[in-house]
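Chemist: What follows is a set of structures to go through.
Rule-based calculations on the coordinates, nothing more; no lab input. Being a predicted model, the structure only gives us computed values, none of them experimental.
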Structure P
Amino acid sequence: MTGKARNFRDYKVWIDAVEYSTKIYQITDKMPWFEKKGLCDQLQRAAVSISSNIAE
């Protein structure tokens, strides 16, 4: 195979996914303490999963 490998960090969709993940972390940080271990963790993992899957 010739040519240069593509860098996923150059894709707009990956950049948007990272920004989305950052927003989710900001929002979940403001949630009540009793939501931290359940809903917050699940939302954060799902948001990070988007950019991870694009990179993969």
Structure Q
Amino acid sequence: MAGVITASEPSWIAPFTGLSPRDFRKLMTMLRREGADTVRPGRPWGLPLEDRVLLVAAY
């Protein structure tokens, strides 16, 4: 879908977060290691972890 910000397209990462795609991948690795992507009770997320982090970083 055109115009949707997603972490799966590396060209969207730097302009919205100030992070290089490499730094963004390091951040994702660290978050996964800390358990940010574990399944928890309740309503499941509609976005993958990468897109949620990109959304928060852009905000």
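Chemist: To which of P, Q does the computed value 1.18 (Rg/Rh (Cα atoms, Kirkwood Rh)) belong?
Modeler: The correct label is P.
Chemist: Ok, one more. To test your reading of the models, identify which of P, Q gives -13500 for helix-only ellipticity at 222 nm (-39500 (n - 2.57) for each DSSP H run of 4 or more, over all residues; to 500) when calculated. Let's see the in-between values first.
Modeler: Values: P: -19500; Q: -13500.
Of the structures listed, the value fits Q.
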